[in-house]
Structure 1
Amino acid sequence: MADKRQWKIIYSCYEGTEKKAVDLISSELGSYVIRDAGVYSLYVLPCERADEAKIDSHAVILGVYSENALIRRYIGEDEIPEGGYIVKVIRDPECETRTLALITARAPQEVFYGAVDFVDDYFAKAIPADGCLRMLHTMFDEDYGTLPLYTHATAPKIKRRCVFTWGHPINDYRNYIENMARLKLNQLIIWNDFVPINAKEIVDYAHEYGIQLIWGYAWGWSPESCKDFRVKDLEKIKAGVLEKFEREYAPLGVDGIYFQSFTENTGAYIEGRLVADMVTDFVNETADALLARYPDLYIQFGLHAQSVKDHLSFISKVDKRIEIMWEDCGEFPYNYVPKIPDPTYFEETKQFTTRIVHLRGDAKVSMLMRGFTTLAWKQFVPQKGSFVLGKNHKRLIDHDRALMEPMWRHLQTEWMLGGGKAVYDMTNHILAENHPDIALGMAGQFAGGLWYNEACCAEILWDPTVPYDVICERVARRRSVEIV
């Protein structure tokens with residue numbers, strides 16, 4: 001077992017997102033090398049700072065490129081794609097029997113993404129095969145030879161990759177955020193009727209992974225009041241939006257806020273007034289009042305397309321300081337079930353997507369994909385007040401996971417049959433529109449696991465120019481991804 005014990009981690013910084021990268025490597029690599037099956041062999045994986053370390057064994061060397069002289073011996077800066085990372089597994093030029101795994105980028109968050117690549121994608125390919133068996137526990141044993149060489153340099157094609165979810169089903173917020181980071185997602189929108197009492201610690205934990213946290217709340221919308229919306233209440237709603245932000249969200253130092261208003265209707269009119277016209281005026285006036293007091297506030301407008309799709313000229317007048325996040329834009333991937341779309345309707349959906357991408361010029365715009373588990377609206381119970389988010393007991397976590405697993409199985413099947421390809425095709429269509437500031441994301445309930453279709457969608461959002469079958473293979477091989 002000599003080879004197995006001759007590994008260490010060499011890092012440049014153990015703070016912030018780079019700390020998370022070191023922790024991930026230590027946990028995943030350690031799971032292979034620090035124990036022997038059936039033997040009480042307690043061993044630790046050495047970690048050394050790059051400015052003090054010697055390369056005298058197999059090593060994983062990671063850190064920001066400008067801060068790690070060891071990495072600069074083996075990788076030229078021009079090998080690192082802009083905004084991305086490189087993972088390189090080589091033989092040590094000074095000792096052919098030593099393996100060096102190099103993980104670097106120009107910024108800490110991309111170093112973490114490189115660490116994810118190494119443990120999820122490289123390890124999956126490096127597992128030794130003995131006939132029809134692939135044996136995880138033998139990957140670092142000298143009897144099975146040295147680790148294969150590897151180079152993967154990549155950068156995201158979609159800069160902002162987000163998740164929209166509800167606060168209710170997040171049973172363990174730390175695990176939720178860790179899974180998001182493992183999928184290289186960098187924005188989380190959490191919808192709540194009332195701000196959680198532990199909101200600040202959730203924000204802080206998201207920031208440790210370089211994830212922007214956006215809090216969502218209603219501007220004249222809720223499951224109970226949407227159909228009962230009254231035009232006469234607009235002024236009161238506007239005042240309530242301002243008061244709620246100042247009382248509940250401003251003290252948190254939020255990254256931004258997300259809201260939905262009264263557009264989640266099938267009809268284009270409410271009380272004889274055009275929804276598109278009315279919501280544009282209401283949103284502009286309310287946002288203007290907020291931005292007058294908080295000029296740097298990042299605001300996302302969750303807009304359901306079905307009630308405004310025939311009156312986009314009004315929506316084009318929404319204040320350009322506001323990002324519109326579009327939902328319900330037509331055929332899958334914008335509706336819940338990841339089925340193979342009808343070709344005619346899918347083409348219509350692509351054409352509508354092109355219109356909304358360019359509707360407001362270079363103003364920020366985003367779209368949410370679906371095809372994941374959601375809330376059971378018939379059994380939905382609105383929040384009754386503030387609460388502790390994401391610190392539930394393991395019994396409750398296990399209960400919810402068992403409840404949702406059959407639905408994940410169904411959705412994964414539909415995804416594999418063709419729904420996932422529809423997401424891939426639509427994402428490439430959007431990318432080809434060359435909008436300067438666009439975000440894409442997923443809307444659903446993702447608690448309780450790291451599932452195949454969400455992992456596949458996240459990989460598509462990272463780089464949809466990679467062939468779809470390559471993306472599917474990469475995701476399916478990952479030990480971290482669950483296929484039920």
Structure 2
Amino acid sequence: MHREYYRRITALQEAAEPFVVATVIRVHGSASAKPGSKAIIDRTGRNILGWVGGGCAESLVREESLKALEDRLTRIVNVDLEDEVLGVGMPCGGKMDVYIEPHFPPRRLLIAGHNKLARHLNLLAQYVGYAVTVHGPEAEAQHFPGAAHIASEPWEMLDVAPGMRLIATPPHEGQAAVLRAGLAAQQGYFGFVARKKVLAGLGEQLSREGFDAAGITEVRNPAGLDLGGDTVEEISLSIIGELMAWEYGASANPLRKIEAGTASMDKSVVMGEGADGGLPELLVVGHGRLSEELARVGTLMGWPVTVNAVETFPEDYPPATRLVHGDLDFSRMEVTPATHVVIATLHKGDHLSMERALQGKAAYVGLIASRKRSGLVLDYLRERDWSDDQLAHVRAPAGLDLGARTPAEIALSIACEIVQIRRSGNGGGLSRLPTAELEEGPRKSSGETCQQLFE
């Protein structure tokens with residue numbers, strides 16, 4: 001069974017087919033299946049291997065598996081084998097709890113472009129689990145490590161497969177061809193990096209060619225969330241953040257509810273710049289999967305990263321990460337207005353770490369915790385005479401609402417919030433902002449910045 005189980009799982013993954021693994025985790029009374037019994041359910045709801053009980057029990061598990069595939073969430077199903085009215089009424093009696101775990105192939109992303117922004121998009125997209133295809137006449141494998149496929153072909157040969165998300169950052173000569181291919185494919189997410197007036201001109205041209213004007217208005221241009229970013233890394237982060245929010249139907253607002261009347265942050269501190277105007281410093285407190293992913297996303301952003309934990313393992317972190325052991329009161333470290341602190345201690349002294357970060361006037365203090373736990377920590381700080389003005393720096397829970405579910409996605413949502421606060425971004429999609437604000441306001445849009453940096 002074990003060999004065949006893993007063979008079937010591997011075959012489904014290689015075929016990019018979604019499936020469910022159903023596992024019996026608890027049995028009460030008499031039941032034909034035992035704890036640990038497994039079944040593999042395919043995308044049609046068919047049990048293709050294994051056993052979690054016969055008859056109506058299997059039917060219920062198959063139905064719940066299809067629901068899990070639809071909403072992309074795990075669930076625990078209680079199978080009542082005794083109740084003939086509300087349960088499944090099996091003669092063997094008893095009850096079972098079955099864990100339903102859906103599995104999906106990596107989402108596919110097509111990046112049309114070969115510039116610096118495209119290269120960083122490739123890294124961040126893979127980081128949160130996308131299988132990336134890159135298309136560009138000058139695209140080279142050495143510049144796109146880990147990409148599933150690289151098509152070094154003319155722009156006119158761009159092929160947008162069904163189900164692919166598309167981010168386009170082509171040079172001027174490729175913009176019309178890429179826009180045609182993207183509109184013809186009618187895929188869900190289409191992000192385009194250019195000035196709005198550029199896309200408007202292309203839209204008029206394509207409308208004369210017979211393309212639907214409504215489809216052109218649905219293109220996200222400029223692509224990305226309004227984080228206020230003006231570096232390649234920050235613009236790339238804003239685009240992948242918007243893509244994540246689109247995938248999960250999330251708001252991209254702060255997870256922390258900002259109450260009306262709350263004091264705003266001191267802009268001299270918000271920028272988080274050191275005396276030399278250098279990069280923000282990321283200080284992660286705690287050890288575990290979230291700490292590791294925060295270090296990885298910080299490294300991808302080019303930020304200096306320090307992890308402060310009771311115990312760390314160097315092999316779990318990017319090589320450049322500074323590791324500090326057992327200094328949860330920060331007695332051996334300096335916290336400054338250039339420091340961005342994320343507390344991932346999972347309730348082990350998080351209130352003490354937060355207080356120390358506030359004492360050092362850190363530019364950003366984020367807590368990874370539930371809303372209930374976050375409220376308790378903030379209440380503790382208020383009891384310690386921290387004012388609402390001072391607590392304006394705290395983001396608890398940390399991160400933007402991007403629908404994050406995995407540790408990597410949570411880390412990326414926090415990185416987005418750090419950039420948004422540091423750069424005084426407003427949130428929401430850049431493509432939804434008025435043209436005048438994008439092209440005449442003090443903050444550059446992603447399209448403008450990208451053109452200046454590498455076109």
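Of the structures labelled 1, 2, one was used to calculate FRET efficiency 1/(1 + (r/R0)^6) of positions 153 and 369 (r between Cβ atoms, R0 = 25 Å, to 0.05), giving 0.40. Name it. Working through the options, I get structure 1.
Source structure of the calculated read-out (distance in nm of label points 7 Å out along Cα→Cβ at positions 217 and 241, 1.3) within 1, 2: 1.
Here distance in nm of label points 7 Å out along Cα→Cβ at positions 9 and 425 has been calculated and equals 3.6, so which of 1, 2 was it run on? The structure behind it is 2.
Comparing FRET efficiency 1/(1 + (r/R0)^6) of positions 201 and 297 (r between Cβ atoms, R0 = 25 Å, to 0.05) across structures 1, 2, the highest figure comes from 1.
Readers should treat all values here as calculations from the given coordinates under stated rules, not as data from a laboratory. Values in this document were obtained by computation on a predicted structure and should not be read as measured data. Cβ atoms are built from the backbone, for glycine too; each structure is taken alone.
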